[in-house]
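J.: Once you scroll down, you'll see the structures, which are given as structure tokens.
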Structure I
Amino acid sequence: MFLYLTSSSYVANSLVSSLEKEYPPISIQDTPNADVAIVLGGMIQTISSVKARPELTDSADRITDAVRLYKAGKIKKILFTGGSGLLLSDEFREANLAKSLLIDLGVKESDILLENNSRNTYENAVETKKIVEKLNFKTYILVTSAFHMKRASGCFQKQNLNVFLFPTDYRSFQMDSGAFELFVPSAGYLDTTTFAIKEWVGYFVYRAKSYL
């Protein structure tokens with residue numbers, strides 16, 4: 001029964017919606033201009049067997065939306081923050097892999113900033129603060145998945161960085177669409193349930209540690 005429930009669309013959607021509901025989509029047109037977009041890692045597979053090019057995960061909207069902001073003239077620079085995130089290896093750091101992708105997508109190399117030491121969301125904020133203060137940036141747009149924004153924004157605000165929030169990569173869906181697959185338990189819904197629970201656990205752990 002537990003497996004059935006956690007693999008259902010209702011449970012999966014309820015959990016992920018509880019994370020996303022505070023952060024509705026914002027159009028690029030309505031986004032204010034800023035010195036830099038801070039893009040949180042988590043969309044490049046650092047353990048992929050393919051090393052010739054970055055392999056993107058389901059969170060790829062984080063980087064593509066940052067590029068859209070850049071091309072729309074909303075930001076001057078893109079700061080990608082993310083190291084390896086692996087316990088036993090730091091050979092492949094996500095920010096380094098992201099650089100070539102950003103260049104391929106049309107971002108000038110001189111407009112790309114990398115933070116490749118952080119291993120989690122808290123460290124993303126701590127290490128990013130060092131960079132933006134050194135470069136005297138005053139305005140920032142935080143780009144990450146909507147389900148991750150609650151924890152991420154809390155970390156950056158804890159570091160006294162007044163970031164404008166640009167959520168992306170929405171995972172919730174319309175339950176009233178009538179789509180047949182909504183009524184059939186699946187591994188996909190189980191995956192959604194799993195990462196939503198993980199995100200809520202991460203949020204409360206961070207609160208307990210005063211990271212946000």
Structure II
Amino acid sequence: MPTSHTPPPVDCPDGECVVLDATATLPTRYGTFRSYVFRVKDSGEEHLALVMGDVENQQSVLTRLHSECLTGDVLGSYRCDCGEQLDLALRYIAAEGRGVLLYLRGHEGRGIGLSNKIRAYALQEQGRDTVEANLDLGLPDDSREYDSAAGILRLLKVTSVRLMSNNPKKFDSLSAHGIPVCERVALAIPMREENERYIRTKQAKFGHYFDENE
């Protein structure tokens with residue numbers, strides 16, 4: 001497990017280089033985590049890893065790759081299910097007593113940024129779905145990459161993961177970058193009237209899984 005606040009850069013063979021910039025204990029309402037801030041060397045983007053328990057050289061580590069979402073994670077927006085997925089993932093890790101949550105910065109609006117996400121919301125109010133709105137703005141439907149996430153997991157010496165996600169792209173990306181995914185752990189979030197079309201669009205156009213609580 002990395003312990004130094006300013007270690008030398010570590011090359012990620014299958015993606016961008018990430019370095020550990022800072023680490024400290026982080027007590028939360030879910031329990032106490034060790035927090036690690038990793039920086040992507042080329043872009044300067046900072047990502048946060050929250051680690052509970054011993055994950056070094058461990059297999060089947062419960063893991064969540066969580067894309068930054070200010071409106072959902074902080075403000076509790078009902079337009080998406082991001083905040084509820086974040087909460088549930090942290091609860092699952094706490095219940096198990098071991099796991100990793102990577103909070104991936106620069107992923108706002110599937111990578112288009114906060115201002116463009118709000119512009120996309122305005123188009124959705126006019127009848128466009130979440131994919132059509134991005135494309136109407138001349139932007140990718142999803143520009144997120146997970147090579148840095150794989151690099152962080154390597155630095156944490158995680159051997160394989162049980163991935164909490166409904167997004168098949170995350171499974172494929174981790175596997176392609178040398179992090180075996182041995183199980184999908186469903187994040188079962190009930191749909192709301194405000195986000196049903198959003199979730200159905202992700203199912204239809206991105207192949208997302210959807211497991212709703214009974």
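Bear in mind that the values in this text are calculations on the coordinates, not laboratory data. Worth saying up front: this structure is predicted, and the values here are computed from it rather than measured. Cβ atoms are built from the backbone, for glycine too; each structure is taken alone.
J.: For mean count of other Cβ atoms within 10 Å over residues 32-39, which of the structures I, II scores highest?
T.: The structure with the largest value is I.
J.: Using mean count of other Cβ atoms within 10 Å over residues 72-79, single out the structure from I, II with the greatest value. Intermediate results must be reported in sequence, preceding the final value.
T.: Values: I: 18.9; II: 15.1.
With respect to mean count of other Cβ atoms within 10 Å over residues 72-79, the highest-scoring structure among I, II is I.
J.: In addition: Here mean count of other Cβ atoms within 10 Å over residues 112-119 was calculated and came to 19.9; which of the structures I, II was it taken from?
T.: Details: I: 19.9; II: 16.0.
Checking each candidate, the match is I.
J.: Additional query: Assign the value -12500, calculated as helix-only ellipticity at 222 nm (-39500 (n - 2.57) for each DSSP H run of 4 or more, over all residues; to 500), to the correct structure from I, II. Intermediate values should be presented prior to the final figure.
T.: Values: I: -12500; II: -9000.
Attributed to the structure labelled I.
J.: A value of 30 was derived for relative contact order in percent (Cα under 8 Å, 6 or more apart); which structure in I, II was it taken from?
T.: Values: I: 30; II: 21.
Label of the originating structure: I.
J.: Out of I, II, which has the highest value for mean projected area of the Cα convex hull in nm²?
T.: Values: I: 13.1; II: 11.6.
Going through I, II one by one, mean projected area of the Cα convex hull in nm² is largest in I.
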